[in-house]
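Bear in mind that the values in this text are calculations on the coordinates, not laboratory data. Just so we're clear, the structure is a prediction, and the values are computed from it rather than from any experiment. Cβ atoms are built from the backbone, for glycine too; each structure is taken alone.
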Structure 1
Amino acid sequence: MIEMKSQKPLSSKMLTFVFIALHLTSCYGQVNEQVEKKENAPKNQTPALKQNTVFPQIHTNLNGMVREFVRAMYQDTKGTYWFGTNGNGIIRYDGQTLETVSVEGTSPYLAVREIVEDKAGNVWFGTSDGLLKYDGAKFTTFSEKEGLQNGEIWGLTIDKSGLIWVGTIEGVGRFDGKKFMPFLLPDSMVANPQHMLSDQLVFKIIEDKNGTIWLVTDGNGIFKYHKGEFTHLTDKNGLTDNNAADILEDKHGNIWIGTFYGGVSKFDGKTYTNFTKEGAIEGVEIGNLFEDSKGNIWFSVENKGVYRYDGTNFTQFTTENGLTTNGVQSIFEDNKQQVWFGTWQGISLYDGEKFMNAIEKEPWVK
């Protein structure tokens, strides 16, 4: 049982994190999974699953493979689509086959939270069962046996030197491909921290253009690390909320920060601009910050759909514009410049003109 230390009422996004962490183990035992057997189906094609879902799937749930939602999406340099689910493992589309990928030694209820690619073309997955590496032919799993602090990974990035930064519920580690090296954060702690899962957890990690590492903690603000020096960003020196949820550097070098209670802010290196307090957007729970190839900034607002910022104006998109639901869990852009949205009720796609069920543009998602 996770002890919630927050004195504020639980928001829906915070409940989402707890929901993810617990994996709904009691519900998984009740899933009714029936495989459609097709004698003439290709051997490498995963059969369609007829399974109960947490919410009605209005838009595609990848041929019935996703019971809850898609947490992370990525298209690698070879053009392969990767979908990291919350509890249904990894799903891959290589241009011919949409399939669930089985990784030996991992749970059948694997949760995937981050997907990144290194310069050599290896694809890395931050999961609930450790760090996974796909080299184009096989998967390799790295866990506590190799020195990882904890198998529950949330934050994952690769810096310019090729070093892999991993945020777990028991701290941050750096991986050079052979061994993990613990990376200790300062003991500095905000007053009355509101940890959701762990006081050592780092949700998100990015490296900016100047080589500064930004580490988004669980209720303890954000740490900046550059050339051996730390800066602790909190509500005392610019953050609107110590419970940050996501972070992004845009092509201009601005740092965007989404929080649970304080909305969305842009930091230009000197000044924080909080667009929520200024009334430019509705809602205070911000997540899934993403910059598309045109330089638009996208982000989700809990129960308010998604916003797009074009450098001047914010545009809100909801179910009235074709989005399947106003609760969005992940955003990414493919090499066709289509923007994908993983939601509680399936995957929506924006083709530059309108939102639709992803199946309308990409029939392979079935």
Structure 2
Amino acid sequence: MSTQSTTKWKTWCCWAGALLPLLLAMVAHWVGPQAQAALETRELPALAFSQYLVDDGEPEVSPVYRAHYYFQNTSDHPVTIKELRPSCGCLNPQLEKREYLPGEEGKFMIRVDPTKEKPGPREYFVDVVYEDPDPHEIRVTYKLVLPARSVEITPKALVFYQLDGNTAETVQDVKISDYRSEHFKILSMESTSPLVRAMLVNEKDDDSGNRHHELKVVVKGDVPPGTSRALINIRTDDPQFNLLQLPILVSGPKPKVSKDDLPLKVDPSSLFLKADADGTVTSSVTFYDFQPTPANLKTVTLNSIEGTVDTGEAKTSTLGPLVKQRTIKLSLRIPENMQEQKGLLVIETDSQLQPRLEVPVVIQAP
């Protein structure tokens, strides 16, 4: 090849190399973007929460702190919430129901009692376990900085095991500590159950000026089979902490029949209620009697809660011609200075197997 031809060839290659990016850009413009294979999409979970984290920062001193969680079933399938699994049983989350249709909304709330928790930054959570119909689990969180200690109850609740029956009395210690500059006085202590009593045995100040009230809680030795509940209501002269409540659970001897075979049932087995703006709330439970000869109700009373009870009349149930049921209606009130109140609906019958049925009741302020 001649020198002249070689020079022309090099010149042509240089021009082609310079123009190639321009040509490729023009071709891409004329052809346009090419569709790519769509990535496989994954169906979103059915439950959508308005917020997954409630951060209260450093709230003011309060007897109780609360976080509310609102959710909606955004899918085309019904949702069944199988479980609310809290990081601490003290949070006590409660659902109005378990089944939610497409588009339906729901809510639940958790609560933190600062008298039973350590001060400082705290983080709690609830795992919501549900099916849509596939199994899912989602977590909501509550963060806050609890203020310096004011009033603290240790332990938070008591469990007594009297599994053998006819045993000696069982005693456990409780301490109520007041870390404020002005201390309250305990005016009275009352138990909602004849099985349980509480005694104030000592009051003393520590080197830092904090006051500690030492209590002994006593449970009788001869307790009925199954589980019994009680509340120790501790009243003080302090407007902010005028009522302190200590939950008690007594586990007695094993019942002669299983829980499912017991003839008397109450539905729901517990009530978690929110009062109206005027502090009142109405609710009801259904009392079922599966015996051929129905039991007689001796008394139906409210313990530690203001209100009235209407026992209604026994009627034939849709569960069967031999099943009797009655609707027990409740009209309740929470005092103005209370943020939350616990109590029991106590049903006493002439049944030897179930002489006493208890329904725990919690009322939240408006």
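P(r) over Cα pairs in 20 Å bins from 0, in percent computed as 21, 46, 17, 6, 7, 3, 0: which structure among 1, 2?
Derived from 2, not from the others.
When helix-only ellipticity at 222 nm (-39500 (n - 2.57) for each DSSP H run of 4 or more, over all residues; to 500) is calculated, the result is -3000; to which of the structures 1, 2 does this value belong?
2
Out of 1, 2, which one gives 43 for percent of Cα pairs over 18 Å apart, for residues 144-247 alone as computed from the coordinates?
Checking each candidate, the match is 1.
One of 1, 2 was used to compute distance in nm of label points 7 Å out along Cα→Cβ at positions 112 and 128, and the result was 1.5. Which label is that?
Answer by label: 1.
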